[in-house]
Structure 1
Amino acid sequence: MAADRAARPRPPLVDHHCHGVVRGELDSAAFEAYLTESDAPAAPGTSYFDTQLGFAVRRWCPPLLGLAPHCPPERYLARRRELGAAEATRRLLRAAGVTEFLVDTGLPGDLTSPQELADAAGGAAREIVRLEHLAERVADTSRTADSFLAALGDAVRAAARTAAGFKSVAGYRYGLDLDPTPPAPAPLRAAADRWLAARASGDPAAARVADPVLLRHLLWSAAHTALPLQLHTGFGDPDLRLDRCDPLLLTDFIRAVRPTGCALILLHGYPYHRGAAYLAAVFPHVYADVGLALTHTGARAGAVLAEVLEVAPFGKVLFSTDAYGLPELYVVGARLFQEALDGLLARWVRDGAWGAADAERVAALVAADNARRVYCLNNTITGDT
């Protein structure tokens, strides 16, 4: 199978969870900041290029800009500046092999829109609506709890008419150890009152929705639409408590939401990716994502992917890059996934554990077909968002 793969192009990818890239030029420090989940500069005398992700960028990206693999970071960044941000972005995105992007637009910064990303890549895009960002926008124009809750309901329903899905970062804002049930009207209204009052007082901590009652309401509001719901689990920046982002903490919520028919996609997972794979194995509406974990584990991506595939049904695993800020992260996310999957499947076919035809079929499922099925993308995704 490995020889066959080398002899023909890989199939296109559907990146079901990603973000925009920076439009402008980046200096060395700003570039490095996207190579880590830390919110601080590298320790004195060190560099974030000296990580699995940093080495992967130097392995896969320089040839796309006319340089040798593993060239020094300084040479790579100089070449990037020579080409300019727009041309470097175009070259990198088109080389990633992603043709369909589902873009979470809830991050701040001067980032490309879904349409701009699709245009640069020569592909198509749809939006994933971040629930917490949606609630914060509604709160900006709401004066009372009742008006906020009514407008929020309208906003969720309106978003559901055009978006490919919803996403929640409740794991960041509170943790995944939430009460699994929908909040009752009285405590929900009280929570909305408290939050709006804190925002009106100018409390900077109240700018973001973090009340567990409101977060539960957002989850259940999305669950009652027909769209998939992405949930951040596991690995992330220091804004979260990793021990409270174990996807197994969602077990009771997963059980409770099942009658709605909402598909739940557990993003990232690492280092709890085996737990996410288990949940995908035992609940029909749960899916496991392999984005971000593979990007940051680099040369060890094959080992992590193998652990996901130990127990997760092959029709329940989805590829993504979770690329953010740098077009390089699209290249690295795609290449590490493809290399890891090709290596695993080739070995299993060689050992006689899998048939070659089954290996090809599973590769297509994880790369694109599962996402197309879960998000109902067939014949619906376009270049317009």
Structure 2
Amino acid sequence: MSGPLASLKVLDFSTLLPGPFASLLLADMGAEVLRIESPVRIDLLRVLPPHDRGVSASHAYLNRNKRSLALDLKQPQALDIVRQLVKDYDIVLEQFRPGVMERLGLGYEALKAINPKLIYVSITGYGQTGPYKDRAGHDINYLALSGVASYTGRRDSGPLPLGVQVADVGGGSLHAVVGLLAAVIARQQSGVGQYLDVSMTDCAFSLHAMAGAAYLACGVEPEMENQVLNGGSFYDYYRSRDGRWWSVGSLEPAFMQQLCTALGRPELAAQGLSLEPERQQALKQALQIEFEKHSFEELCRLFAAVDACVEPVLSLGEALEHPQLKARDLLHQVPREDGSFQAQMACPLKFSAGLPAPRHIGVALGAHSDEVLGELGFSAQRIAQLRGAKVVG
């Protein structure tokens, strides 16, 4: 089984999270991904704890199914190798600050001259233009500047540092994959590639699907706990007697009626129909009182057969054991270099034709350098010379 993207070859210059998550999706769907990594400036993800058998668990996951070529791009011979590779690749994915690849002689215009069909994707915090284009940033900064953090949190404690990197992954990674696949389709018609500028801040800004539309059309400024879906209504989390949490999303009247009936307070359902802040807050307080009458396990039994959009907040370990996630086959055993296996999250996309089995976890820096250079026609002697000159790691 080769996967739907088996015809694509990707040169991946990215590090850390956004670019590697994007190329992970591509590799899981069958694309051939070759990471170009510096042997002198290591990707910090490689040393991020915790480690499994000396390998960062995050690196092992985010870089599975990819090959690694270690090149010092400050060396002219390394740049020549990249130019040779580009002739046979479809996509370049990079995550440097604007201008870095151009200064190396590996910018879009330079590589397009070698391969006019090349699709070149740049993922940055703020994009290739604007006063912030050269500014450093992380996920929390992009969510702050895009306005997302301004109404994601509690009035008394402020914005929430989210456990999942929404701007990095939901913004940069996923939009990069959507954009580059759209460019592949366009290339099928035109025969030429193009450049894709992906700003994680831009992408985070576009996620204001509801609140942003309301503000632009009606001038309604979203604030913490003043929207139906951000804690301004009963749509929220509730604590059980033993300190665990439950999610309540019973927005529709039928679901609200089932929720309140299950809790023994059917008369509360009518309050859910009113959007008046005072009535919503009174309903939240009443629901909290009812949830605190029960332990987590009692609530699990109570809502097991109630279809009311009410679910427990599970730990990651508990989620892995949930029958729904187990039925969806979201775990794979991925081979290590020594032939043993590491448990990893599987690609969540389900194709009727299936996807290829995972080939290996993220490999050691430069694990495929000799192999890749051999494919380019370099002799063993020449490879040894390049390694001795520290062009190749």
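Read-outs throughout are calculated quantities, based only on the coordinates presented, and are distinct from any laboratory measurement. Note that the coordinates shown come from a computational prediction; the quantities given were computed from them, not determined experimentally. Cβ atoms are built from the backbone, for glycine too; each structure is taken alone.
One of 1, 2 was used to compute helix-only ellipticity at 222 nm (-39500 (n - 2.57) for each DSSP H run of 4 or more, over all residues; to 500), and the answer was -9500. Which one was it?
Numbers: 1: -13000; 2: -9500.
That value comes from structure 2.
Any idea which of 1, 2 comes out highest on mean count of other Cβ atoms within 10 Å over residues 61-68? Don't skip to the answer; put the middle values down first.
Details: 1: 16.5; 2: 23.1.
Structure 2 comes out on top.
Figure out for me which of the structures 1, 2 the number 1, 8, 16, 19, 20, 17, 11, 6, 2, 0 belongs to, where P(r) over Cα pairs in 5 Å bins from 0, in percent, for residues 109-284 alone was derived from the coordinates. Let's see the in-between values first.
Working: 1: 1, 8, 16, 19, 20, 17, 11, 6, 2, 0; 2: 1, 7, 12, 14, 13, 13, 11, 8, 7, 5, 4, 2, 1, 0, 0.
Structure 1 accounts for this read-out.
Out of 1, 2, which has the highest value for mean count of other Cβ atoms within 10 Å over residues 229-236?
Working: 1: 25.1; 2: 19.9.
Comparing 1, 2 by mean count of other Cβ atoms within 10 Å over residues 229-236, the maximum is at 1.
Out of 1, 2, choose the structure whose coordinates give distance in nm of label points 7 Å out along Cα→Cβ at positions 245 and 269 equal to 2.8 when calculated. Mind showing how you got there, number by number?
Values: 1: 1.6; 2: 2.8.
Traced to structure 2.
Taking mean count of other Cβ atoms within 10 Å over residues 37-44 from the coordinates of each of 1, 2, which one would give 16.0?
Numbers: 1: 11.0; 2: 16.0.
Label of the originating structure: 2.
With semi-axes √(5λ) of the Cα gyration tensor in Å derived from the coordinates and found to be 47, 25, 18, which of 1, 2 does the value describe?
Checking each candidate, the match is 2.
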